[in-house]
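**Student:** These are the structures in question, set out in turn.
Nothing in this text is a laboratory measurement; each read-out follows from the coordinates by a stated rule. This one's a predicted model, so the numbers in the text were calculated from it and none came from an experiment. Cβ atoms are built from the backbone, for glycine too; each structure is taken alone.
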Structure 1
Amino acid sequence: MNHTDFRNYDIKDQMVYHSISPGKKAHDPTVTNLREIHYQSKGKIQINLQFQDELTDLPQGILKKPCMIHHQRRYTDGLKISNKKYDHLQDLKSTLADEVYSFYENLPYE
């Protein structure tokens, strides 16, 4: 896993649902009351507030069809470590096997 695996889901006009909260007004159930969330491949979300209950559709309707949405990457570059941390890791290489040296030598740092 690296930085290219993360997608940006904060873009409002690309959201399939505004919220996964099961309630709409004061004193309705909240996200912390959910016991089960079931995601279907077509974008439909079903929830369960009690373990013994049947799954029900999320009260908020689907805003968009998920197949039409392509989420942008969240990050363009991986995080860089500080120069000091890089130097410390280089010092530790003497305690490691030779096969892993290239990993530590190729870490991005600033």
Structure 2
Amino acid sequence: MTQREEIIERRAKLAMEAIRASVGTPEAEDGVDGFISHHLEQLEPEWWMEHLGTSKPTPSQVLGLLTLRYPHPDDDPDVLDFTLPDDVTQYVVAVKFDEQGRVEAIDMES
């Protein structure tokens, strides 16, 4: 594994921890919580059933489906984008890191 791949792997783990910790906080209203509620409203129950075995998933289950979409191998690892599988959405949960590698912001973006 290259040094860059190690950085991305470490940051992806930190990002997911920060995403989970932010659920239900005021800061998450337009970020993680917005992402979850939007997709719970917009995606068909059959999609959830296929991926989670339930038509009404919990926020934790939705977060469990997030996959790393960005950065690409040659891109800057200071922003990591997570999204749902199967190209079902244009939205991502974007996690930005500061110069020291700490989570700086979590936003929902398209």
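**Student:** Please compute FRET efficiency 1/(1 + (r/R0)^6) of positions 10 and 90 (r between Cβ atoms, R0 = 30 Å, to 0.05) for structures 1, 2 and give me the label with the greatest value. Numbers along the way, then the final one.
**Tutor:** Details: 1: 0.25; 2: 0.65.
Across 1, 2, FRET efficiency 1/(1 + (r/R0)^6) of positions 10 and 90 (r between Cβ atoms, R0 = 30 Å, to 0.05) peaks for 2.
**Student:** Upon calculation of distance in nm of label points 7 Å out along Cα→Cβ at positions 2 and 18 from the atomic coordinates, which of the structures 1, 2 produces 2.3?
**Tutor:** Numbers: 1: 4.0; 2: 2.3.
Comparing all candidates, it corresponds to 2.
**Student:** Starting from the value 0.75: which structure in 1, 2 was FRET efficiency 1/(1 + (r/R0)^6) of positions 26 and 82 (r between Cβ atoms, R0 = 25 Å, to 0.05) calculated from?
**Tutor:** Numbers: 1: 0.00; 2: 0.75.
Comparing all candidates, it corresponds to 2.
**Student:** Using distance in nm of label points 7 Å out along Cα→Cβ at positions 42 and 98 as the calculated read-out, with 5.9 as its value, let me know the right label among 1, 2. Can you show the working numbers first?
**Tutor:** On the way: 1: 5.9; 2: 3.1.
Going label by label, the one that fits is 1.
**Student:** Suppose you compute Rg and Dmax of the Cα atoms in Å for every structure in 1, 2: which one lands on 14.1, 42?
**Tutor:** On the way: 1: 22.2, 61; 2: 14.1, 42.
Working through the options, I get structure 2.
**Student:** In addition: Among 1, 2, considering only relative contact order in percent (Cα under 8 Å, 6 or more apart), which has the greatest calculated value?
**Tutor:** Details: 1: 28; 2: 24.
Greatest value across 1, 2: structure 1.
**Student:** Thinking of 1, 2, which structure, once helix-only ellipticity at 222 nm (-39500 (n - 2.57) for each DSSP H run of 4 or more, over all residues; to 500) is computed, gives back -12500? Before the final figure, lay out each step's value.
**Tutor:** Values: 1: -3500; 2: -12500.
The read-out was computed on structure 2.
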